[in-house]
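The structures come next, written out as structure tokens.
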Structure 1
Amino acid sequence: MGLRSFIHSLTAPPFRHRNVIDQEVKMVLVVNTNLKMGKGKIAAQVGHAAVSSTLKCGKEAPDLLESWLASGQKKICVKGIDADNLLALEKLASSEGILSTKIHDAGHTQIPSGSLTVLALGPDIESVLSKITDDLKLL
């Protein structure tokens with residue numbers, strides 16, 4: 001999304017879709033704990049994931065995005081084991097039709113360039129996400 005499109009999305013009247021989702025909607029952010037990132041690094045990577053996932057959802061599933069925004073933008077952060085674990089979760093999410101967004105670090109500070117730091121799942125219906133993420137521990 002270009003700068004003009006982004007500014008338009010902030011200033012345009014709110015969009016209304018007919019497909020109202022009357023279920024709980026949330027976003028799950030799975031952090032790669034194998035990387036041993038500091039708290040500030042985790043916060044920055046989760047922020048990147050939340051923004052990227054929100055923009056992607058706006059393009060691919062605007063009804064879900066609207067429901068998520070209207071319901072308070074529920075987000076949870078959970079622990080992933082390592083990059084392979086995050087990739088397996090992404091594959092499982094894809095098979096369920098759940099949007100996913102991977103965040104790879106640029107390598108300017110604590111960790112090697114290209115490291116998979118966070119996998120964002122959703123926003124999507126909470127019960128659908130729970131099938132994939134309920135066994136993960138909160139960060």
Structure 2
Amino acid sequence: MIDQEQAFFSVKGFCMWPFLNDGQKILVKKIAPHEFRRGDLILYRGDGHLLCHRLLRKEEQGGSWVFYCRPDSSVSQGEPVNENIVEGKVAAVITADRVINLGTPSQRFRAIIILLLLSPVLARLDRLYNKIKGR
């Protein structure tokens with residue numbers, strides 16, 4: 001877990017493109033599991049390294065939270081992430097010329113648009129692709 005209330009990390013890879021780019025810095029803040037909202041970017045430990053994916057939905061199961069997250073560039077339905085491996089929520093993205101606060105109304109709106117418009121389209125394409133391939 002993050003030792004402080006917030007920490008900086010570097011993005012590696014392109015799974016969150018175009019929202020996040022390889023090499024960008026992100027500011028991650030610890031928050032309580034019940035405070036996460038759909039559309040948030042969550043940093044968590046998986047496969048031996050840190051992953052940053054978008055929260056699709058969350059469920060309380062047996063007194064703890066399970067988050068369903070996926071990369072923006074993926075067509076998956078989201079992978080379950082237990083609260084005990086979550087490092088925190090991405091609060092800001094640092095680009096070469098500015099800091100983007102993800103908690104502003106315009107950034108929250110952007111996150112919801114990604115979820116409401118992009119996610120359903122990608123999910124349908126995934127189901128169609130799997131049906132065609134016979135999976």
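Table for the structure above
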{"item": "Given -5500 for helix-only ellipticity at 222 nm (-39500 (n - 2.57) for each DSSP H run of 4 or more, over all residues; to 500), calculated: source structure among 1, 2", "result": "2"}
{"item": "Among 1, 2, structure where distance in nm of label points 7 Å out along Cα→Cβ at positions 57 and 113 as derived comes to 2.4", "result": "2"}
{"item": "Answer label among 1, 2 for the case where relative contact order in percent (Cα under 8 Å, 6 or more apart), calculated from the coordinates, equals 23", "result": "2"}
{"item": "Of the structures 1, 2, the one that 26, 19, 12 was derived from, the read-out being semi-axes √(5λ) of the Cα gyration tensor in Å", "result": "1"}
{"item": "Given 0.8 for distance in nm of label points 7 Å out along Cα→Cβ at positions 33 and 65, calculated: source structure among 1, 2", "result": "2"}
{"item": "Parent structure of the calculated result 4, 16, 25, 28, 17, 8, 2, given that P(r) over Cα pairs in 5 Å bins from 0, in percent, for residues 49-104 alone is the read-out and 1, 2 the choices", "result": "1"}
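No lab work stands behind these numbers, since they all come straight from the coordinates. On a predicted model such as this, the values are computed, not experimentally measured, just so you know. Cβ atoms are built from the backbone, for glycine too; each structure is taken alone.
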